[in-house]
Structure P
Amino acid sequence: MSRRQAEEAVKRGKIIINGKKCAAGQKIVPEIDEITVDGVRVAPLRKKDRKKIYMMLNKPAGVITTMNDDRGRMCIADILKEYSGKIGGRIYPAGRLDMYSEGLLILTDDGEIANKIMHPKNQISKIYHATLKGELNAGIIKKLAEPIEIEGKMTSPAKIGVIEMKNGKTKLKIEIFEGRNRQIRRMCENSGLFLLKLKRICVGKLNIGTLKPGDWRYLNRNEINYLKEL
């Protein structure tokens with residue numbers, strides 16, 4: 001239908017989104033929201049030649065990993081707002097970092113790739129730099145690497161290496177393979193450790209490199225091909 005016809009259909013209550021009448025100007029997520037017209041469910045039309053968007057962002061600490069927040073906290077969309085014209089499409093984070101963590105996030109409008117990155121069964125490596133209080137001994141680092149139970153399931157063992165120990169702090173390189181909810185923070189709590197800072201450096205073979213907090217870039221062809229081959 002034309003735009004005018006669509007506006008008229010909205011006014012007459014013919015368009016329903018998630019079981020409720022559509023409002024004029026209402027925003028939707030085509031891949032998530034259920035839309036019906038005159039009782040018939042419709043799917044979004046896509047141009048066959050439309051290119052997917054693949055980006056990486058260095059999320060600063062204090063930012064929520066979501067595209068909107070009903071509590072008014074700063075989120076990913078706020079960081080990308082000034083760049084939205086350059087990005088050229090609607091994107092979403094493939095995976096999460098909690099509010100107090102920082103580092104690499106993959107952003108895309110490719111749902112298949114996002115699911116590959118996020119699903120624990122794919123065992124995609126994620127590398128973090130973690131700064132903890134105290135100069136830790138080998139025993140406690142070994143305990144930190146052991147599997148723990150999260151939401152009724154045991155995690156895979158982590159790989160941990162020491163980056164440095166000084167001034168009453170220990171900086172570790174931690175590699176996990178599932179990315180379960182707040183996994184590294186829970187590992188630290190389980191071992192009685194106090195986590196001072198957590199930054200994600202890598203997702204699979206994708207590395208944050210020199211990207212500064214709050215900055216983003218498009219993935220290059222080799223990086224995109226790597227994601228498609230996962």
Structure Q
Amino acid sequence: MRSASIIFAFLAICLPSACEAACIPDQHGGLVCGVGKDAVRVLDDTTSPSKKLAIGWRCSAGLPADDKEPAGDVEDVIVRLEDGAVLGKLGGEYWNTGTMHPNRFDYVAAWSPDNRAVVEVANSRWDTNAFGYYAIDGGKVTKIDLLALASQAVKAKIPAREREGQAFRVREDLDVKLDANGRLRFKAMLYVPKGEASRDYSVEVAIASTRGPPSARIVSIQKIKIDE
């Protein structure tokens with residue numbers, strides 16, 4: 001009877017609805033949460049400081065095999081690693097199967113030290129496609145779109161006649177940092193695609209989220225020189 005009780009207890013803990021959603025390692029050392037078309041693969045270097053949350057991607061057609069690109073629509077999401085629950089959808093569409101990823105695309109996730117917010121940077125070949133702040137309160141996620149705010153503020157630093165054709169890009173190769181006080185610091189560039197010269201800036205954004213919906217404002221934009 002004792003062994004039967006142990007087996008019954010195990011089955012009660014590991015019902016398919018719970019176990020199938022768990023995050024487990026794949027053959028490439030990454031994590032996959034869930035199964036079928038709801039499966040999410042965690043992106044490298046996007047785990048929160050607490051190791052409880054991460055950024056992952058999923059596809060409307062399900063995760064593809066290693067040697068194939070996603071066959072459907074891709075979206076990036078915040079996933080809870082304890083049970084694989086998706087807490088919110090992000091703006092990026094970056095993917096990585098463990099052996100393949102989109103060429104010349106980059107992705108950065110900068111978490112707050114208290115794990116209650118994350119900043120997403122999704123870059124394509126030429127510019128930044130998604131740049132947002134996401135406040136996390138339990139299972140609720142609230143977004144601030146930083147792309148329009150930052151790109152317009154940085155472009156305002158150059159003469160109006162020179163703004164046409166300028167691409168805005170958050171530098172994924174330099175630190176993107178979100179501190180405990182809601183201060184976001186990053187480097188950005190303006191440049192003409194395929195051109196040789198760029199204008200580089202150090203940007204600081206203040207984010208308030210203690211009362212009401214989160215809001216953001218530009219604190220400073222300083223033109224800098226970056227040694228390549």
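Read-outs throughout are calculated quantities, based only on the coordinates presented, and are distinct from any laboratory measurement. Since the model is a prediction, treat every value here as computed from it, not as a measurement. Cβ atoms are built from the backbone, for glycine too; each structure is taken alone.
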Quick check on the output: -5500 is helix-only ellipticity at 222 nm (-39500 (n - 2.57) for each DSSP H run of 4 or more, over all residues; to 500), derived from one of P, Q. Which one produced it? P
Origin of the value 25, 57, 17, 1, where P(r) over Cα pairs in 10 Å bins from 0, in percent, for residues 155-194 alone was derived from one of P, Q: P
Top of P, Q by relative contact order in percent (Cα under 8 Å, 6 or more apart), largest first: P
Identify which of structures P, Q gives the largest calculated value of volume of the Cα convex hull per residue in Å³. P
By the measure FRET efficiency 1/(1 + (r/R0)^6) of positions 123 and 171 (r between Cβ atoms, R0 = 30 Å, to 0.05), tell me the structure among P, Q with the highest figure. Q
Among P, Q, considering only mean count of other Cβ atoms within 10 Å over residues 99-106, which has the greatest calculated value? P
